[in-house]
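Each reported figure results from applying straightforward, stated rules to the coordinates on display, with no laboratory input. Remember, predicted model here, so these are calculated numbers, not experimental data. Cβ atoms are built from the backbone, for glycine too; each structure is taken alone.
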Structure 1
Amino acid sequence: MGPIDGVGGAQTASALRAFQMQHGLEQTGRPDPDTVRELETGRGEPFTLITITAADLAGLAPVPITWLGRSRVRTLGFETLLELVAERHHAQPSLVRRLNPAVDWDHPAAGLELFVPRAAYPPARHAALVRVSLGQRWIRAFDAQGNLLAHFPCSIGRIAEKRPVGELHVAVAVKDPDYTFDPAVFPESAEAKEIGRKLRIPPGPNNPVGVAWIGLDKPGFGIHGTPAPEQVGRTESHGCFRLANWNAAYLRQMVTVGTPVWIEP
């Protein structure tokens, strides 16, 4: 799933269809009675209570606005507690706020208790195939028997002519990658023109490719995370397939070098 916001929409319907396919139900994309029964089976409470620690707060720091500024810091971690909590629990910041209306997010303290979605994924299983739908903007992972293991909303490349179609393969899968800022990739950026050289951007959840990079065997193409998960599926990337950080991290654990990635219109 993308960020949980508590509101139905196109991504919810797509996820429900994937769930229904996985469980042999009619793929309506709606929470019909059979689907609701299956969703409720053995899954426990949908929310949980967490406690914020001093370590959580100590790691927060502003992210520089410019590319040059980002290249000069050690890591691109979370800026705010709200951002940290939302990402850890796969939620929209707006939902976290609604669940905790009395919290002063500008002055958090260690020991703060928060109500959040229970969003932990099961242990990752090996994917024998990854499918990317350009038209429906999702990525799905399947086992060797064709069973659906995972479904993720994704963003796709802005320029249709540059989107690959057909069979590719995983060439590399990297946790917490660096990012190479290349001015040639951002011709619309005045800063890129001024810098005029490549820069190393350090890792972290606010890195341009997030916390995972799955490179494909077509140069310049890959599946990766993003510092803006709320935009996944709603905006287009410069060319790769962009997932929410938690989904990119999960998919990275499911693939190995050589895993086929089938990209369809």
Structure 2
Amino acid sequence: MKKLLLSLCVLVLAGCASGPVVDPSLSARSQDSRVRYIVIHYTALDLARSLKELTQEGVSSHYLLTDGAAPKIYQLVDESQRAFHAGLSSWEGRTYLNASSIGIEIVNPGYTNTPEGRVWGAFTQSQMDLLIPLVRDIAKRHGVTPDHVLAHSDIAPLRKEDPGPLFPWKQLADAGLVIWPDATVLARKQADYERHLPDVAWFQKKLAQHGFAVPKSGELDEPTRKVIGAFQMKYRPARYDGAPDAQTAALLAALTGGAD
């Protein structure tokens, strides 16, 4: 009898330790993925240091795309979990985007400052051939729209520049994964802005409409220059000096639409 009572107690305690019984047979219609954004980075480190940094330190990403002749993709964090890749960040008024994004790090040296100027590391076509299907798959599963496939420099323009001016955003745009301005609209609007350039307040308004966190000061202050530079780096990488010129105005107008 004592043995029977002891066995029953063990079973009861085991049931308590495992938690309550939950019936998962019903599912609410009103739900969707928590993931709203895909954020692309470069590591600015070689592969060995990238793996150490992203697996053993205080930062992480969901995916790491390696370099070399035959790159591969590591999944370092499950998509159901939060990775610590975005840091202090904002887009469209949302902040702390670690909680609502998938982070993809690409092994790339970043940049080196030389006497002749800054030299950026190029991305290989082999990396792009893996990245594009990865982004497409993530976007499809989570319903991430092309305007939400972003650079780290988009969501943190005051402190980050990755993935830098050599990242081939146009390839992602051609694959339907990133928004891109219509060439005809762009040419027409640039001709208009060559005749009359909008003031700084207009640029700040359009940058905010695009998604950036940007001052509304009406002044060309340093934060505004950095945000303009981040936008230019993605859509006009030949020159990303943060100057509000006619081509930048045309790009903003073409991408945001609506009345100027």
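Remarks
- Read-out distance in nm of label points 7 Å out along Cα→Cβ at positions 46 and 246, computed value 4.8, structure in 1, 2: 2
- When distance in nm of label points 7 Å out along Cα→Cβ at positions 22 and 142 is calculated for each of the structures 1, 2, the largest result comes from 2.
- Answer label among 1, 2 for the case where distance in nm of label points 7 Å out along Cα→Cβ at positions 118 and 134, calculated from the coordinates, equals 4.1: 1
- Relative contact order in percent (Cα under 8 Å, 6 or more apart) derived as 22 - corresponding label from 1, 2: 1
- For 196 (volume of the Cα convex hull per residue in Å³, calculated) the corresponding structure among 1, 2: 2
- Parent structure of the calculated result -6000, given that helix-only ellipticity at 222 nm (-39500 (n - 2.57) for each DSSP H run of 4 or more, over all residues; to 500) is the read-out and 1, 2 the choices: 1
- When mean count of other Cβ atoms within 10 Å over residues 86-93 is calculated for each of 1, 2, the greatest value falls to 1.
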